[in-house]
Structure P
Amino acid sequence: MNQVREFSDVSAEPAVRGFLHEPGQPNGDTLVLTHGAGANCQSKLLTAVANAFADAGYLTLRCDLPFRQSRPHGPPFPAMAARDREGLRRAVDVLRAKTSGRVFLGGHSYGGRQSTMLAAEQPQLVAGLVLLSYPLHPPRKPTELRTAHFPKLSTPALFVHGSRDPFGSHEELRSALQLMPGQNSLFEVEGGGHDLLGKKANNDLPVKIVEAFQQFFK
């Protein structure tokens, strides 16, 4: 049976804080997941996806980025994005100390974007990425693409994206993924918005995300 407990590591800066999902039958691999600009690690999507990964055997940490640890509400400051990436690097290091298997990294929206930027800066940091609703461009501003680092992104990456996401269409995202030298795959969520889960009470999407992840990262 999986267990979820609050987790904190303040041995270095930035601190790593969140919730650790410990699988009942671990497969040896681990995953760090983080949140979007307007949320925290207790979001419905992040919790559901972390539970699904733990059910599949992954030791999973859903953590708050440094900007969210500093203040409970409000968006991140662009000038502090490097600190958020450093927080993710710290979280990866903390989990790596707990396993001899592969370490994966990902997140929702802003958290996923910072994960890709970190992986572009440090190609050997993680075995792969899982990006939930990558914010390809601001809504209604399709020319303001957030892809400058894509040509340096050699880390294998799975993108999970809804067909109704205002931050980018499937067609736009498929085009952007061609900029990446690393392996990548797009898991299309028909009818999904930026939050992916929507208002459905019983949503099997998290399980499908894990299945797509396992198929891609065999």
Structure Q
Amino acid sequence: MSSITDKRKALPAWQNVYAYIRERIVSGEIEPGTFLEEEAVSAVVGVSRTPVREAFQRLHAERFIDRLPRRGAMVRAATAEELVQLYETRRVVETFVMQRIAADGIAVPNSLDSLLERLASPRKARDLTFQAEGDFTFHRTLVASIGNAVMLEVFDGLHLRQLRVAMRAVALDPARLVLIHTQHAALLAALRQRDGAEAVRILAEHLQPAPEILARMRS
């Protein structure tokens, strides 16, 4: 079986640059406001400047960076407005999902219980990438369970933006993870009891940005 490195070598050069930068932005290794110079990135990744420009175009389109004409790029900070709009979009999609699961008696995957155990592990509390990815996996699994491929595609389209915004929000208030884990468990309990109204109520609370986080993101 080929390694991840081998697989990346088979990709076009711009995709390798794109993946390299994106992963470091999402993880927080490259912080918001960081200036990215084409020449410096090309030297680090070992490619010419052309694929770096192509990668920058993709990252700009996905709102990870802002292009600076003839200079390079700067890493964008996730904004409070993005967080609000993302949660509004998710509430529309996931409210329908909660209602369908409860009304149609769709089984809630048992894999979500073990996922919640891993997310609540003290050893993983500081791993924000793991927490953000795990949160997305939790909600994606529920969306996938109703068998609506179009809705799942819409939800998957939010993935990268969700990671970027969620990691900044959690970084501002790591203690909020305890509440998030509690809400996840309560959501599963409501769905297994076929209580759609309660599941929707918990979801609305879960996807309501905390005022203190919004205030800090706007400061």
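Every read-out reported here was derived from the displayed coordinates using simple, explicitly stated rules and does not represent laboratory data. Because the structure is predicted, anything quoted here is derived from the model rather than measured. Cβ atoms are built from the backbone, for glycine too; each structure is taken alone.
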Give the label, chosen from P, Q, of the structure having the highest value of distance in nm of label points 7 Å out along Cα→Cβ at positions 12 and 100.
Q
When FRET efficiency 1/(1 + (r/R0)^6) of positions 60 and 116 (r between Cβ atoms, R0 = 25 Å, to 0.05) is calculated for structures P, Q, the one with the largest value is P
Out of P, Q, which one gives 23 for relative contact order in percent (Cα under 8 Å, 6 or more apart) as computed from the coordinates?
Q
Given a value of -22000 for helix-only ellipticity at 222 nm (-39500 (n - 2.57) for each DSSP H run of 4 or more, over all residues; to 500), calculated from one of P, Q, which structure does it belong to?
Q
Can you tell which of P, Q yields 42, 38, 33 when Cα extents along the principal axes in Å is derived from it?
P
Highest-scoring structure on Rg/Rh (Cα atoms, Kirkwood Rh), for residues 68-107 alone (candidates P, Q) is Q
